[in-house]
1. Using Kirkwood radius over Cα pairs in Å, for residues 97-176 alone as the calculated read-out, with 14.9 as its value, let me know the right label among 1, 2.
2. Looking at structures 1, 2, which one was Cα extents along the principal axes in Å calculated from, given that it came out as 48, 41, 39?
3. Out of 1, 2, which one gives -13500 for helix-only ellipticity at 222 nm (-39500 (n - 2.57) for each DSSP H run of 4 or more, over all residues; to 500) as computed from the coordinates?
4. If FRET efficiency 1/(1 + (r/R0)^6) of positions 25 and 65 (r between Cβ atoms, R0 = 41 Å, to 0.05) is computed to be 1.00, which of 1, 2 is the source?
5. Of the structures labelled 1, 2, one was used to calculate distance in nm of label points 7 Å out along Cα→Cβ at positions 57 and 193, giving 2.3. Name it.
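Please treat every number below as a calculation from the coordinates, not as lab data. Remember, predicted model here, so these are calculated numbers, not experimental data. Cβ atoms are built from the backbone, for glycine too; each structure is taken alone.
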Structure 1
Amino acid sequence: MGSTIWEKVPILGSISRLFVELFGPAPLKEFADYDEYWANRRAQGRVMPFLPRYEVVSGMIPDGASVLDIGCGGGDFLLYLKQHRPNCKLFGVDISRPAIELLRERGLDGCVLDPATSLAAQLGRDYEYVVLMEVIEHVADAESIVRQAQQMHPRRIIITTPNMGFILNRLRLLLGRTPVTVILYHMREHLRFWTVKDFRQWADVLGMEVVRIAAQNYKRWIARTWPSLFCRQIIYECVPKS
């Protein structure tokens, strides 16, 4: 089959993608729960061995540290961290059983999380670094999960989340469309939203100081320079105040 004109002329493909991002409908492919969500991702090959944020976040974690990944999914980040920080003590938790099964198949340690029981009660130990990577936007009570992370007495809490202030999100609102914040299947995947200013205020209320903000698409100069406007997803390195 011959290539389409969009494939032959890259600039046209970029214009087409931008048009869809600005004017396209919100994704509404329903799934029953996060077990089905992860089963679908696995079946469709949407398990990423590497994302740029893995490199940025791993650079914030010293080799030998104990690391808890909350909402670890299939263990993509932990697998990357194991390769680049081989002396770290790694553990992942997720509410999805298929995700934890995949994590264990990869030789990583983790458990299925019971949302009705506190992290401290389930894990019974502290961790020096707690990672919440693309998690807080998925839960209604993000405050609770961050407070539970603080109960692990970490030196750092590293949170990544979509940026509601990203320029394309702002433009979609102006054009009468709801922003699509890095969603795969259905808009109900994301329940909460933050701009950089909002996150700083939110972290302060929760007793954390944001000591570093990093762009997930860090290789783009404009994203590194103005992450609040030109970064689709942002990494926050936080220090508990107490």
Structure 2
Amino acid sequence: MPIVDFSLNEKVALINGGSRGIGEAIARTFAEQCATVVLSSRKQEGLDPVAESINASGGKAIPIACHAGKPEQIDNLFGRIEKELGGVDILVNNAATNPYFGPAADISEGAFDKTLEVNLKGYFMMAQRAIVQMKKKGGGSIINIASISGIRPGPNEATYAMTKAAVINMTQGLANELGRDGIRVNAIAPGLVETAFAKVLVETKEIHDRIISHIPLGRHGQPEEIAGAALYLASNASSFTTGSTMVVDGGATA
């Protein structure tokens, strides 16, 4: 057995929001470490090409469409995982939305509700179902993708930042509650990462330059750089780590 064990052999990992960006990078990394990865997001057509690519490379991926804010779809997802794979060992809560970018006073109730539904309620409901299966299996790892916005909110993102701060708090609460069951719960707080989700921040020169000016490494990140942190938290390499928030931001919050 290696001194530091990053292998995910025989583990079943669910990556919520696994069709692109950070979620896709995490799925590919976990598959490389021999996990069976279940990919979920709202649209099946977004998941299928990623799963096909992973399978063609020798990994094992199963795509299952699931809206992160819909309890009945979440129940179906976890029902299939239990029936077909025996339950989940690793949950990565990654799906997120930010339908409104602007002054807090102007956000509509609909946009506010949608942000909380996906970014917070969805994470919690996914964790609830995962906990039941992990307890049956004797333990597991839950990884919540938060954001440095949950630590230091930026302009025009008050609601999004609020949900990410709540995710960090939820991570700590669940870690305290579940440690005795062998379930570790941690969060990752990425800074600016080049994804479709952050496209406006990366491609708008004024915004991008302002953000980069506060990053000691002098650049934005790539999805694969978040995947490495997720692998650590999913594997036995982090066996004594729970309740933590790993900041991966190029030094932006330093």
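1. Working: 1: 14.9; 2: 13.5.
Going through each structure in turn, the value belongs to 1.
2. Working: 1: 56, 40, 33; 2: 48, 41, 39.
Source structure: 2.
3. Details: 1: -10500; 2: -13500.
Working through the options, I get structure 2.
4. On the way: 1: 0.40; 2: 1.00.
Here the read-out was taken from 2.
5. Details: 1: 2.3; 2: 1.5.
Working through the options, I get structure 1.
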